[in-house]
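Please find the structures below.
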Structure P
Amino acid sequence: MSQSLILVVSAPSGAGKTTLCRRLLEETELVFSVSHTTRPPRPGEVHGQDYYFVDRKTFEDLIARGGFLEWAEVHGHLYGTSKAEIERLQAQGRDILLDIDVQGASQVRSRLGSEAVFVFILPPSLEELERRLRARGTEKEEVLQRRLTRAREELAFAPWFDYVVVNDRLEEALEDLLAIIRAERKRPFRRSYA
C-alpha cells in the first residue's frame, strides 16, 4: 500500500497561499483538509468547505480532548487541523493538502516528521505583500499592521521548510508546486511495489 502525501503549505498573510492552494486542488487529486477556526467567515467562505467555523469554547474543548494535529492562535483567533479529519482522509488513501500557518507547520513537523512535505510561499517583496493586504480591504489599519509585523517574523522561518516557492507570477508558482508534488510522489516509501 502506498503512503499518502501530506503537503503542508504555509505563508505570510497576503502571499497568495490560498489562491495557490485552490488552484492545486483544481489541478491535482489532492484533497483539502478543512481546518477549524474561531474567526468569522470572510465574504464567500462556506462552513465545512473553507473552514469549520466554531466558537471559542467548542475549539477549546477539542484542544482539551487532544483532537488537533496542530492548532495556534493567530491575530486573536484560533485555528487547528483535526486529527480525525487527517486519519479519515489517509484511510481513504487520499493525498492531503494542509493550508496552515508557520506555527501550525512546526507542530505538524514535530508530530509527523518526514511523513509530510513542507512548502513555504514567499511574496516577491514586503512592499508587494503590503500592497496585496491593502487591496483586500478587509481589515482595519491596526490589524493590517499586525499582519505585516507577523509576516516579517514568519519570513525568518523560510529556511526551515523543505521547499520555498516565490509567488510573483501565479502560473510559475503553481508550476513549482506541481513539480514538488510530482517529485514527492516518486519517493520510494510513497509507492506500492506489489
Structure Q
Amino acid sequence: MHTPEKRLGTPLEGTPAKTWDPLAPIAAPLCLHQPQVLPEWVDYNGHMSESCYLLVFGDNSDAYFRHIGIDEHYRDELGLSFYTVQTQIHNIREVAEGAPLRLTLQLLDMDDKRMHIFHTMHHGTEGHVLATGEQMLVHVDMRQGRAAPMPAYLHERVAAIYQAHRTLARPAQAGAPIGIRRKAA
C-alpha cells in the first residue's frame, strides 16, 4: 500500500506569483501575511511554540517571494530559488491560540545574489511586537547547486523594494549578537 508523502507545505503553496506593477507604490515595510495562531502551533506551555515562530516567518517569506514574482514555476521550470543561510529570532512576547497576527517585512540590504530581510510579528489587533526574525537569503541555481545572480527583472524588483525601505529605521534587533551580557567588574 502506498503512503502519501508527508512534507511541510506553506499556506500559499500552489498560489501563483503576483503580477509586478513597476508603477505601484511600495509599502515600507511590506505587510503581506496575516495569519491566526493555529491550535497545532501551541505547545504544552499554552502559547505558540518556538519552532512555529520560524514557521510563520517562513510563510511571510513565501508571501514576499510571490509578491516579487517567485512561485513554483520559478523553482520547477527555471530551476531557481532562494535558500535561507542564516536566521535569528527574537521572541519578545507570548502569543496564545487564536490570536491574530500581522507580519511585516523590511528589506535591509541586497546585492545581485543575496537579500537580508527582517520580519516583525505584531499582534493583529493590539499592535504590540511579539517577535522578530532576521534572515540572510541566497539566490541559488538549483541545477548547478550553487549561488547565482538573480535574473535582471527580479533584481530590478528587489532593488525597487530596497530603495523604498532604505529610509526606514534599522530595527534594534537587526544584527544583534547572541550571548550573555555581563557587567564590567
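No lab work stands behind these numbers, since they all come straight from the coordinates. Everything quoted here is computed from the prediction, not taken from an experiment. Cβ atoms are built from the backbone, for glycine too; each structure is taken alone.
Brief remarks on what is shown
- Structures P, Q were compared on distance in nm of label points 7 Å out along Cα→Cβ at positions 117 and 141, and the highest value belongs to P.
- The greatest value of volume of the Cα convex hull per residue in Å³ among structures P, Q is that of Q.
- Computed 2, 10, 18, 21, 19, 15, 8, 5, 1, 0 for P(r) over Cα pairs in 5 Å bins from 0, in percent, for residues 5-100 alone - originating structure among P, Q: Q
- Taking relative contact order in percent (Cα under 8 Å, 6 or more apart) as the measure, the highest value among P, Q is held by P.
- For -13000 (helix-only ellipticity at 222 nm (-39500 (n - 2.57) for each DSSP H run of 4 or more, over all residues; to 500), calculated) the corresponding structure among P, Q: P
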